[in-house]
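These are the structures, in structure tokens.
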Structure P
Amino acid sequence: MLVKRDLFRALKSFHVQSALLFTILLSVLFTILIATGQKIGISIFGELITYKDLSEVLMNGLNYTKGLGFLITFIISIFIAQEYQYNTWQHYLCSGKTRLEIYLGKYLFSLLIALTVFLLYTFSSYITSFILGKPLDINQILFVVSRGMIVYTSLASIVVLISMSLKNYISSILSSFFFVFFEKDILISVISLLKKINLDIVFVENFTLMKINTAAQIENINIFTEMVFPCAFVMILTIILGCYCFSKHEL
């Protein structure tokens with residue numbers, strides 16, 4: 001019921017509609033340009049990303065740091081922040097919903113949004129390539145979809161944790177974007193700190209979004225140990241922490 005309510009709100013939301021439309025246009029544009037022999041170079045934080053063939057358009061969607069992660073964070077963080085901004089949490093509580101139910105409802109909604117954006121990008125590219133007579137390889141589509149769903153499930157879990165844990169709606173939006181933009185730098189700093197106090201860092205490194213995202217690009221890996229299990233760990237940990245933080249807020 002909570003998820004259905006949020007989905008109806010999302011369909012009427014200008015920022016959600018705009019983000020979904022932009023996702024489709026971005027995918028279609030990239031695919032058309034590459035399929036017609038154009039080469040694209042995009043600089044992301046000083047790192048030049050080039051696209052020379054259609055497979056790289058797909059792999060762009062698989063890597064959350066190359067665009068889709070920012071769109072997904074934009075939708076989820078603003079959507080949840082509006083609940084704090086307009087103090088609409090009381091509507092849920094007055095209807096008899098517990099804070100656990102509210103958190104899980106927001107989590108499931110955010111998961112649906114994240115996967116929808118990713119799948120829209122992927123299948124828009126495939127359909128466009130098919131229309132242009134240069135269809136993408138179906139095995140590569142399956143490769144990208146299976147791994148991308150794990151990557152974006154992990155991303156959604158973390159963004160929901162941040163967005164639900166910070167009561168100030170501006171802080172929650174900025175913090176979510178800060179994490180997506182600078183996760184690598186944050187992780188390097190944490191690992192460096194742990195090394196200084198002689199703590200084992202292998203566990204920390206293996207259960208991070210960055211690690212899952214990196215593994216997704218590699219073909220010959222054990223997907224269960226490298227991606228599925230770390231993703232499940234991230235999901236469980238973020239839900240536990242998020243529910244605890246959300247329970248402490250005065251709504």
Structure Q
Amino acid sequence: MRLVIYLFVLFIFLLGCMGTNENKEITREADLQGITYLGDFDDQMIFVHVDDDRNPREKQSFTGTEYVYGYWLKVTNDTEIINEAGEELTLEEISVRYIEAWVKEEFVEERTVANIYEISLEEEGRTLFPIYTAEKIKHVEVVRTKEDVIEQLKSYEEGKYTLHLFFDSMESHNDRVDEANEVMDIISDLETIETGFVSTGAEGPPENAKLLGIEEYPSYVIFNTRDVVLITSNLDEVKEFFGLEVEE
């Protein structure tokens with residue numbers, strides 16, 4: 001009888017432990033947060049770019065980095081990967097996403113001397129950056145606004161501007177590639193233009209264009225240090241804004 005009671009109590013205890021593991025919550029803050037840029041799904045590894053030495057203006061111009069706060073996360077069978085609703089995700093589903101991560105080891109923030117545009121994460125980058133074992137990874141939705149886009153794309157020097165051209169499809173870009181090249185020449189040649197680029201949506205208009213409320217494509221957008229100063233689908237209007245000659 002004692003043996004039966006003992007086994008029954010042991011069974012209840014183990015059942016309770018199993019339930020505790022399934023509902024385990026990590027109460028401490030995430031060890032790191034950043035964008036997952038590359039995943040080696042065969043080796044169950046994913047790279048997280050947390051930050052680097054560039055200011056917003058340099059990031060906008062894709063200036064090279066002197067150092068990077070970047071880390072590899074090793075995913076195991078014990079790693080929990082979820083979204084904000086607690087639903088399970090695969091490693092592929094968090095590729096190129098903003099995530100929060102908790103690691104099993106003691107996390108130490110450290111910067112790695114590297115130009116992120118000159119190294120291959122698949123080769124030397126695999127041993128260049130620290131590696132941690134992921135205990136939990138959570139995909140976090142980042143809600144951006146029109147103000148966020150303006151902050152990202154505006155100029156930083158008073159009296160100067162940025163110029164951006166948005167296409168809603170690759171087909172549209174290909175149909176007007178000469179015009180896109182002319183815009184890039186204008187961006188390169190004019191001292192009053194800090195920077196700019198041509199953006200093409202992969203499946204529909206780029207997110208930045210949609211957040212700006214643009215409905216007609218292609219569209220040119222000019223920013224000063226504070227706000228949008230011109231939105232037009234006419235390249236001649238852009239030229240007139242910058243005092244360039246317009247062909248009759």
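What follows is calculated from the coordinates using simple rules that are stated; it is not laboratory data. Just so it is clear, the structure is predicted and the values come from calculations on it, not from any experiment. Cβ atoms are built from the backbone, for glycine too; each structure is taken alone.
Quick one: helix-only ellipticity at 222 nm (-39500 (n - 2.57) for each DSSP H run of 4 or more, over all residues; to 500) came out at -7500 when computed from one of P, Q, so which one is it? Write out the running numbers ahead of the final one.
Details: P: -25000; Q: -7500.
The value was obtained from structure Q.
Supply the structure label, taken from P, Q, corresponding to Kirkwood radius over Cα pairs in Å with the calculated value 19.2. Intermediate results must be reported in sequence, preceding the final value.
Working: P: 19.2; Q: 21.6.
Of the options listed, only P reproduces it.
One of P, Q was used to calculate relative contact order in percent (Cα under 8 Å, 6 or more apart), giving 24; which?
Numbers: P: 24; Q: 16.
The read-out comes from structure P.
Out of P, Q, which one gives 0.90 for FRET efficiency 1/(1 + (r/R0)^6) of positions 104 and 128 (r between Cβ atoms, R0 = 30 Å, to 0.05) as computed from the coordinates?
Q
Can you rank P, Q by distance in nm of label points 7 Å out along Cα→Cβ at positions 32 and 64 and just name the one with the largest value? Before the final figure, lay out the partial values.
On the way: P: 3.0; Q: 2.3.
Top value of distance in nm of label points 7 Å out along Cα→Cβ at positions 32 and 64, among P, Q, belongs to structure P.
Looking at structures P, Q, which one was distance in nm of label points 7 Å out along Cα→Cβ at positions 176 and 208 calculated from, given that it came out as 2.3? Please list the in-between numbers first.
On the way: P: 2.3; Q: 1.7.
Here the read-out was taken from P.
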